[in-house]
Each structure stands twice: as C-alpha cells, then as structure tokens.
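Have a look at these structures, which come just after this line.
Values in this text are rule-based calculations from the coordinates and carry no lab data. Predicted model, so just to flag it, every value in this text is computed and none were measured. Cβ atoms are built from the backbone, for glycine too; each structure is taken alone.
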Structure I
Amino acid sequence: MADRIDTTRLQEMARAYTASAVLYTALDVGLFSQVSAGCRTEEALVAATGLRSVDVDRLVSCALSLRLLDWEGDELHNAPDVEAYLVQGKDRYAGPWMMFTRPDVSGWFQMTEKMRAPASTKLGMYDELTVESARKYHQATSSIGFGAARRFVRSVDLSSRKHLLDLGGGSGAYSITCVEQFDGLSATVLDLPPVVVATQEYIKDAGVEDRVRTVGADFTEGEFPSPVDVVVMASNLPIYNAEVIAGVVARAFRALEPGGEMHLIGEMLDNDRRGPVDAAMWGMNELVCGSEGRAHTRGECEGYFSSAGFVDVEVTDFVAGTLARCVGKKP
C-alpha cells in the first residue's frame, strides 16, 4: 500500500516565515539574554521586558515549540546553540548576523512582481553602497566571516605563500586571520571604495596595518594587483552571474604567479540542483536585492577554474550543507 500523502509539508512551508518572525521578536526584546541572566520564569520575563504577560506567554510558547528554549524543572533555559550565539555580550554573539536579512523580508513577498517586471544590475544593492552602510553590513557579517576565516586557516596551509589577494574581502577577515596565522604572508583586500574604509578599521583594530593593505575598486572589472601567489574569494559567489564569475577567475589566474592557487568559497548547489537549500535561497536573494546573480553548481565552479587554465581543480565541503570550496593551481 502506497504511503498516504497529505498537506503537512506544504503547510509548514507556507508558514515558515512565522518562525523567522518569532526569532526576530525574541532578539528584539532580549528574550535569550534575559533568560541567560537569570530570568527563568515568565513572571521574571514580564518584569524584565515590560511586556504584557499574555505576550510573554505567547513568545515563550513559540520559543519552546521551536526548541529555542527548554524547561529544566520549572525554569526556562536557552537551548545550547541559543546560549552560545544569541546572548548579548558573549564573545560569539551572532544576533546581528541573524538579523542581517530582516530588511529584505518584504522583498521576498514581492518576488512575483519582481520577476514580472525585473530591474537588475550587475552589482544590485552594492551600486548604492556608502561608507556607513558598509560599516553596518560588516558589523552584521564580520563575526561569521572571522569564524569562516579561522576554519580556512585550519584547512589550508599557506606557510609557503608570500602574498594573498582577497577579492571582495569586506571586513578583511580572511586576510587578517591568514597573516596572523602564517609568518611571512602579506595580503591585499580588494573591495569597493566605500567598503575598504571599513576594512581599514578592522585591520587597524587587529594591529596588522604593516601586513594588510587595501585597494578600493570593483573587482568585477579590470586586472588585479600582481604578482600574488594565492587568491581568495569568499562568501560572495551568488551575488554574480556566470559571466562575471568566469571573468573574475580568469583574471585571478593571470595575476597569479606560476604555482599559485585560488580558493573560491561560497554557497554552491549540488550538480543536480536539489540542494543545499541555503545555496538556492542565496541565489534567489539576488532577485530581492536587484542583482543579476544566481546560485552556481559545484560543476559550474569547476568549469570556471578549468576554463581559466587552473589544474588540479576540486570542490570540497567547507561547511557541510552550507559552504563549499573550489580550489585550483596555476601550472
């Protein structure tokens, strides 16, 4: 007898936005920070947040159902990942990253109109980037960026390299972390002029001004600074279409010294395009943001590298289910 089908999965998908809204609200009112600080009952949360008791009841019920909170006896406690990442003041606090795409919410519910009346550019929202918006952007993304950079230096040995070119490096997370890890390595962060103003602030805070410099330019155009022996492009893959990515990889190949290497790290689809969902959604996000970007498959990324002349090209998991890393060497 065939399994009976029903609407459960589709209903969950249709109302998935409600979980996001609960998470945003919990962060708005400091729910998890208050619980971590000792407000372990609803009465204590009412007093700490100033909310009505009925609304605390509603919010706590949702948070419990979503496994954001749990009971220990008759006291509320944060789930382990919530305690680690969503409590203000903790070193790994990622609240700004969780809120990063919140301003885009309305755009996701206008996708039909955007598809029927498209208005996109190569850079999308980056066309109107200012120094202040760049600062705000990287305040939200830098914690995740530095975490990924620490993973990178654990995975890749750059001890024999001399100069790293960091394309679209933003906060400079990869450059800063790499020069801190590998003696003798210097780095150049190439990003849009408003962005590198913010980049320089992160470089100064890290105390690596003597080893990391910036170049303000659009890396989708023009030749790159050279010679370099390693190129990294991380966490901006879906922003661009195939033509742009192929061009960037080809120009990186030309800038590299013989024997140099390039690492492209980003949200890549499996070759059958059945996932990961996160990669597909970041591609769709570019409709919302008004760029010409899309999700790229692992095979497509390998093709960009091979067409440029790279050898020993391979794609491996970087963060399983989220990020992949395509690497190639210049003969």
Structure II
Amino acid sequence: MQAQLLRHTGPMANAPLQFDEVPDPVPGPGELLLTLSACGVCRTDLQLCEGDLAPRVLPVIPGHQSVGRVSGLGSGVEGWSIDDRAGVGWLAGACGTCNLCRRGLENLCEQARFTGWDRDGGFATKMTVRADFAFSLPAGAGDLEVAPLLCGGVIGYRALKMSGIEPGGSLGLYGFGASALLAIQVALHWGCEVFVVTRSTEERARALEMGAAWAGGYDEAPPVRLQAAVTFAPVGSVVVAALGALEPGGVVAVNAIHLDEIPAFPYENLWGERQIRSVANFTRTDAREFLDLSAQLPIRTVVDPYALSDANQALANVKSGVVNGAAVLEMRPGAGRKSPSEAARLIHG
C-alpha cells in the first residue's frame, strides 16, 4: 500500500513525511481492515511531525480522521461486514476496566492508545482499527466531507460540553479554524449568542456570515461578558484573554493537545469561581452523539482536498493558515488540489 511515513520529526520546511510503498496491514483479533478514501489533516498531525508532540513510536503513519470501507475482518469481530463504511478517530483504544473507564472517562485512561500516535493512522491507502473503536457514519455525508467531523468536529463538541455552555448562553470562540467552524454550528443550533475572536479578517467575516453576533481580533474584548469560552489557538496568551472576558462562574475550555506557556495573570481574573479546563481527547459517546447531531442539523463542512502524495504540503498549509476550511487527503488515483469553488463542499447543501 501507499503511505506517508514519519521516520524523524522536523520542521515542515524539511518535509518530514516520506511517501513510500509499505506492506499491507493485517487485521488482528477484533480488528477491521479498512481501504481508505479520505483522511483529514489535523493540527495535531502537524505538532507530531514537527516534534512539538513527542512521538511514541517511529516510524509511524500519522492521521486520525479516516474514512474507508471494511475490506477485512479479524477473528471475533461482530457488528461489521465487508464493504461497510467506517470512520476512525483519535482514540484508538482504552482498557475498559480502570476507574476512569468505568466512570465514562475512557479518554483519560492511562492505557489509552491514539491513532497516528501509538498505532499507524490514516495517511495511507489502508489501515487497521479496533472494531469497537470504529464508527458508523451518517449516510448523507460524502467521504471527504465527513472526515473532518471525526476529530475537529467531535473534539469541538466535547469542548462545548466541557465549557458548560447552556442553550441561549453567551459563548466565546477564540480561534476560528476547522474545529471552530463546526463548533459554531452546534452552538447556534443550541440558540447560543456566539462571539468569535480571531486574528484573521477573513475568518471574522466568515464567522459573521455563519451567524456570530460579533467578531473581533485578539486585541479586542467581546462587547458582553461571556458565560463560557472555548480556545482553539494553541497559544497561552489566548487562554488568558478568554479568561478575562468571562463573567463570574464562567469556564474556559482549552481545546489543545499542545500549548505554549500560559503567561502570568492577576488572580482577580480567576477569582469569582471562574475556571480553566483542558479538553483531553474525546470518548466514543462524544463521537456517536456528535455524528448523530451532524446528520440531524445537518453540519456543513468546507473541504480543501489534497492528494495523499501532497501530505507535507497540506500540513505546511495548515501551519501557515492558508487552508480553506479543513484539509483532507484524498486517496483515489489522480486526486489533488481543486479550484476554490470545487473545494467548498457542503454536507447536504
């Protein structure tokens, strides 16, 4: 099969991924073999390739927003058949028996394993996945369009839950990339008044077009006190800015697996029972809830497609912020960049 291998971390300018032919994976007991059609490109993949997120195994195939068809079944698999469509997310496994797993917090399990980090992911034409950690996908969504839902969408949904935002509440979204583009749709469905803070004038305009009540830069404060905020930018100063915009009792949910240092700030910004909460991965329950909700609304995605061979370029574009929506690798022969009009794909729209 074809795959993008990370053998050594390094800056994207050095193209750390190597496009190569490797043996097809073989599904073990309880596993599915998927022939892939698409895989979303996430900022976590970028952080892994550049070494901000220390690799756990090398070489490894990154990618954790994968969509494909079941082409092989390991022994003992139930509930899946050949040619079923399946999705794969970040969480690749958990023990299921520890205190955290029993409390519904499998995302925090000390034995949790993650796709594209602990085991090979979806920057390839085939991959294996534990059958009990694969997801059935909404019937109306195309493969490229559904891929970004499997990480950016689900983790954004969990971040909203962790922020404690209530229907009709005032919500701040700090950063407006691929995950926030999906989270705002859920928040607006809940009747929230959404205030977007981002450095990009284009992203501010898009936020207003999507229904945000206000959009401004990082040097601006929202015009109202926020009941909750979610930060998507992996920058500590943004967390402090969001905290300063909260009303008493509010929560900042930090949606980042890697964050630079949080600068010192006055205790008064935290006082009044304000909270900062990290958002660590997601559970299968989160994923199933969000995928069901995505079909009901429906959630719209904007996709910027790349050929599998162009994974380094896709990651470089994610880093520089020039991606139109969500970058997605497309596995079919002849796949590649589309014109902007072709790249803007909408689920059911």
Assign the value 17.6, calculated as mean count of other Cβ atoms within 10 Å over residues 180-187, to the correct structure from I, II. I
Among I, II, structure where helix-only ellipticity at 222 nm (-39500 (n - 2.57) for each DSSP H run of 4 or more, over all residues; to 500) as derived comes to -7000: II
Check the numbers for distance in nm of label points 7 Å out along Cα→Cβ at positions 36 and 164 across I, II and tell me which is largest. II
FRET efficiency 1/(1 + (r/R0)^6) of positions 228 and 292 (r between Cβ atoms, R0 = 30 Å, to 0.05) - structure with the largest value, from I, II: II
Structures I, II, by relative contact order in percent (Cα under 8 Å, 6 or more apart): label with the highest value: II
Can you spot which of I, II the value 1.09 was calculated from, given it is Rg/Rh (Cα atoms, Kirkwood Rh), for residues 52-91 alone? II
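Figure out for me which of the structures I, II the number 32, 59, 9 belongs to, where P(r) over Cα pairs in 20 Å bins from 0, in percent was derived from the coordinates.
Source structure for this number: II.
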Compare FRET efficiency 1/(1 + (r/R0)^6) of positions 4 and 196 (r between Cβ atoms, R0 = 35 Å, to 0.05) across structures I, II and report the one with the greatest value. II
